[in-house]
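Some structures are shown below for you to check.
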Structure P
Amino acid sequence: MSDHAAVSAGWHHLGTILSHAARPERVEEGSFVTPPITRGSTVVFPSIESMSRQEQKRYDHATIYGAMGSPIQYELEKVVAKIEGGTDCQIVSSGLSACTMPLMAFLNAGDHCLISDNVYGPTRRFAEKVLKRFGVEISYFPPMVSAHELESFFRPHTRCIFVESPGSHTFEVQDIPMLVSVTHQHGAKLLMDNTWGFGIFSPFKHGVDVSIQALTKYPAGHSDLVLGAITVANTQDWHRLRDTALQIGQVAGPEECWLTLRGLRTMGIRLAHQSRSAFEIATWLKQQPEIAAVHHPALPDCPGHAFWKRDFKGAGCVFSVLLHDRYSVQEMKHFINALSLFSIGASWGGYESLVLPTTGEIIRDYPDQKAMKHAIFRLQIGLENIQDLKKDLRQALDRLSL
């Protein structure tokens, strides 16, 4: 059996899928392994009938105009859907668009949306500043809620629950199967921001209805583009999502799609290397006297660690760190400014190590007071030598005592 046939037959090892997906079904003499970029806005047809047939196939990733997508976008959508385990995927212009578009697709005026309190800040702002303005009720629930407690947050008109696991900045891992079970009992849909878990968490095996990705992170991997993806579990939801994308003109540029597909080829080995480095550095930081806590899902004292151990195949490369309360936020800024290998930046999932102060940026209805008030920062661990990264962190920590 050839490698391509093995993938088609159902082998689901991530590295094999990433290496062979979106390559030609048949290898002809002189074939390229990389699909080409198709740039264009106008699509022409030999007859009105042929154009009509193509328009009717819009749910099959077809197009009659460039704003509906391009061949390279459709290839990327197939790869992402395969990795996530869903039926179909819509590529959109950014990770934030991937968060907001399914909310627009599955909510109407008068509906209630329940949101996990630890979601990505811009998602929360969209709910507060846009969804509320269009008549959608919004409320929040604590991420480590029990099934019994969760029941009390539902209303008769609750239509969607939006979660992010692990949580943004505070990294709580939620009990997704429980959340799905309660959500479906109430006839609602569960939407999940699965960016941290791309390739290491299978959302649809756990009953998630919609999985959201910022392809800017691990898949692109080189900090040079912005892109998002939304994957669904069934055809009915796909039609509603695809129609919404077409109505609001959500489309991704062919260059961004091609670069992301290229980045995906090496994501498996990048993620494995960065995951090992991140866990080693997180474990090492816990032993440093200046550190009060490290929020990394693979560490036993991280909230929801048991759920991570049960549901995930691995860990990502980003986590958060709390300094001891004897250090002020200003002292944390001195520490960050003293780092030489960690650039100060808001993204993650790329090849380079990053640091981001998050004190004052965390909005919670159910706050962890330490996360709200103490000096806390986020680390993204890149591909640099791990000993060099430790030395850099240690010399910057030493500045705290000066």
Structure Q
Amino acid sequence: MPEIPSSKRASNIEYAIRDVVVPATELEAQGHSIIKLNIGDPIAYPGLPTPSHMVEAFSDALSQGRNGYSPSYGIPELRDAIALDESKKGWNATANDVYVCHGVTEALQIVFQATLEDGDKVLAPGPHYPPYMAYPQMYGAETVEYELLSDAGWSLNFDDIESKMDESVRLFVLINPNNPTGSVAGSDDIKRLLSILAKWPNCILIADEIYDGLDFSGRQVSAASLSDSVPVLTMNGVSKVYYAPGWRIGYMAIHDPISSLAAVRDGIERILRSRLCASTPAQLGYLAGLQQDRTWMKQYSDTVKERRDVCLARISKIQGLEVQNPEGAFYMFVKLTDEKWSNDDKSFVLQLLHEQHVLVVHGSGFSSEKGKGHFRLVFLPDVDTLNIAFDRIDTFLQEHRIA
């Protein structure tokens, strides 16, 4: 019997972060223990549990029967709390500007559906978070990468951005702090970016700020707070800074300073209504996180920063590795300087996995051109585990070093 084909859209999708899990799972089935430094799931590592008051609120919602459909745009109390939180970041957000989704990933899919037509473009950073490359092509658009300067802290290359802007660019993506590099764009950089985008009235800025509470530089700032003409769609949620990724609750918040997004907003609302709602109990858990104690956040952030510093110290002493200091999030994008691996980062990742049972993600999975010769490492495990992982990476590089 002939095989029934899948759509070309589906068969072209790659998600490197989870694709590398397939061979790791096979090794685990054979009895091997894998040190996993691949997925940014903060509660998969010791010392970083979801705060108890949030878990209690989630559980209470279940026990009290608050388990049915919620409004399609989100529970009103949660929309109010998110709007207040965004307003504290420097712009006049209201509850009507906030739309609650199944994580930032769904929010992005909805925005792409509501804005993109055949021939449109999305400008996203290279390297980038994979969905920014995978999803636009499902709606007839293409993603064009703009350069992050690898030798300058992965900062924005404004000349490259200006050269790639044109009338077909509908969405410009700023991930701040960045995944996978951990770079942070400060207010001067964002203002310069906004001045470029202001020349193109059909372009919307997507400000992915899911890691904004993990800023070690002190420079991270809300893009919406700096824009007086460019429309901004802020993306954020419960996954990273509130340590509850499996709850799948995120949001988009619309900043429309010159009232140019009425049609886009209508499209977003139509799509939201058609997919019913996000998880009601999880929304109530997030609400508790926003409204109750946040003093725990500093301890968590200090723990993540300590683990980052351990990684930086270890990498500085390993021949064959270099890294730019990540100023935010919990990733670092490590450069492979050995000739054997600098042009074949995927082979490095797979061989490291099979020989030393350490799992990282190949940089080319974040951009075939701008990510090659690197790998992404999650620095969330405890210090002892990180040291074991680096011992194994060092051993691997020594064993394979070209004489």
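Computed from the coordinates by the stated procedures, all read-outs in this text should not be read as laboratory data. Because the structure is predicted, anything quoted here is derived from the model rather than measured. Cβ atoms are built from the backbone, for glycine too; each structure is taken alone.
Distance in nm of label points 7 Å out along Cα→Cβ at positions 53 and 389 computed as 3.1: which structure among P, Q? It was calculated from structure Q.
When mean count of other Cβ atoms within 10 Å over residues 293-300 is worked out for each of P, Q, structure P gives the greatest result.
Ranked by relative contact order in percent (Cα under 8 Å, 6 or more apart), which of P, Q sits at the highest value? Intermediate values should be presented prior to the final figure.
Numbers: P: 16; Q: 23.
When relative contact order in percent (Cα under 8 Å, 6 or more apart) is calculated for P, Q, structure Q comes out on top.
Thinking only about volume of the Cα convex hull per residue in Å³, for residues 157-260 alone, which of P, Q has the largest value? Please list the in-between numbers first.
On the way: P: 127; Q: 107.
Going through P, Q one by one, volume of the Cα convex hull per residue in Å³, for residues 157-260 alone peaks for structure P.
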